[in-house]
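The next part holds the structures, each set out as structure tokens.
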Structure P
């Protein structure tokens, strides 16, 4: 490893490359946020395991921080398939959410806090980020890594319980078979919720109706509160570690969502119906228990 490499300069190049890979133009704030945050500070001590996007399935082990500044995953807890996330994917999702200075953001499933730090830069000194992480080890690491970020609070708790007051943005970093009540009901007017709506293959669902450490697939959804209604749209297909604990869905709910994902295109979603009676089920992409995603504008 060349100890003379200027990592700050490398981060600036990385930020430009990540946004370009995500197809993003003219988002200076997001580029500056990616350029400002040292990724290595959120990964634990080296060596690090770089996981396939570009490498073979065995991954690459390295102690060179320069190699972290590309569009690769970095393992955090290999036994649970938890990683630091794909930078270009998060750039695309954050661009769609359009976080603004001064906003109140709840980051659900914060891991070790890398994207919480990027959110911190986006909201600025007048904003606030609350980073929620259930896993004790990851939450402790996030507290240490984010100690210098005065506008970030780390809370170890169930993601379904947050936000506990109005939030302008709820940014969820694991897959779920349905949105949690708090994500919808505590979303401020004009607030935005991003969450991956995912299902897992039925063959890996255990008999007790609960599953952990599996990868779910489905669309990332952007939900925007307009008065009493909610606009919704797909941001494209994603793969995330699927929810555990109280956010895990039953086999039946998972199977119904799998059927929807196989038969219907998420690109036509336009609204989220929340605790409303469904009058014309043919106008809905998916109908869950107390919620639905429809084809009509809210």
Structure Q
């Protein structure tokens, strides 16, 4: 059914409740057993809560992509988060938002696509599925991702990887571009002790991780994340606010020296005509 951008939808499962907006297909709140899981947004710091990323992740050089010699404006992380989706609530605990090609999307991205964002709530978890379909007649390059900000309260917190990872991340160059230079991060085995000073300059972008499962641990419990279809993980905080963005990306921002066609951007998915691909993430809360 068609909905207005300000329409909100509620899902419930046991003691878990979540609220969603048709604008951006965004989860705006998730509460488990009386605990708020998501950052509520703040215009002075970061107004978003859990934006959907499509058809890019990260920044594009000069705010645009180039396709067949033509420049197209491209917001950071793509246009999905600023788009009005249609919605179908399929039960008390599930909803699907859908965005298709239209005159607005074609100005940014001249491909025929269908993007479905599905959410399913259980008493202790939120499951998300991004399904991308190529409705055109040529291969379609894209990237997609999720960018939820989770509450980061007082006390000692740490981020744990399921596998060993390289203790370094790319240096982010001016304009949000990915540099070939690397900087060290204080990863002790599979454990990253979290301190908001880690993010004073830029996000931590773990590219091509070995891990597909992670844990955000704090005094009152653990948020377990499973992201089997996303090769890149980004951790981010702004202005030492009480949240940690745990971002799952299929692609990355433009490299510092990249000026080529969007199809040649590193880490893009090239979806054949008529094909459909799904990308799943689950977030499960385990109280202490």
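Summary of computed values
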{"quantity": "Of the structures P, Q, the one that 1.4 was derived from, the read-out being distance in nm of label points 7 Å out along Cα→Cβ at positions 44 and 244", "calculated": "P"}
{"quantity": "Ranking P, Q by mean count of other Cβ atoms within 10 Å over residues 156-163, the structure that comes out highest", "calculated": "P"}
{"quantity": "Read-out FRET efficiency 1/(1 + (r/R0)^6) of positions 76 and 164 (r between Cβ atoms, R0 = 25 Å, to 0.05), computed value 0.45, structure in P, Q", "calculated": "P"}
{"quantity": "Label whose coordinates, when FRET efficiency 1/(1 + (r/R0)^6) of positions 100 and 132 (r between Cβ atoms, R0 = 25 Å, to 0.05) is calculated, return 0.75 (choices P, Q)", "calculated": "P"}
{"quantity": "Among P, Q, structure where relative contact order in percent (Cα under 8 Å, 6 or more apart) as derived comes to 12", "calculated": "P"}
{"quantity": "Among P, Q, structure where helix-only ellipticity at 222 nm (-39500 (n - 2.57) for each DSSP H run of 4 or more, over all residues; to 500) as derived comes to -500", "calculated": "Q"}
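Read the figures in this text as sums done on the coordinates, not as results from a lab. None of the values given here were measured: they were computed from a predicted structure. Cβ atoms are built from the backbone, for glycine too; each structure is taken alone.
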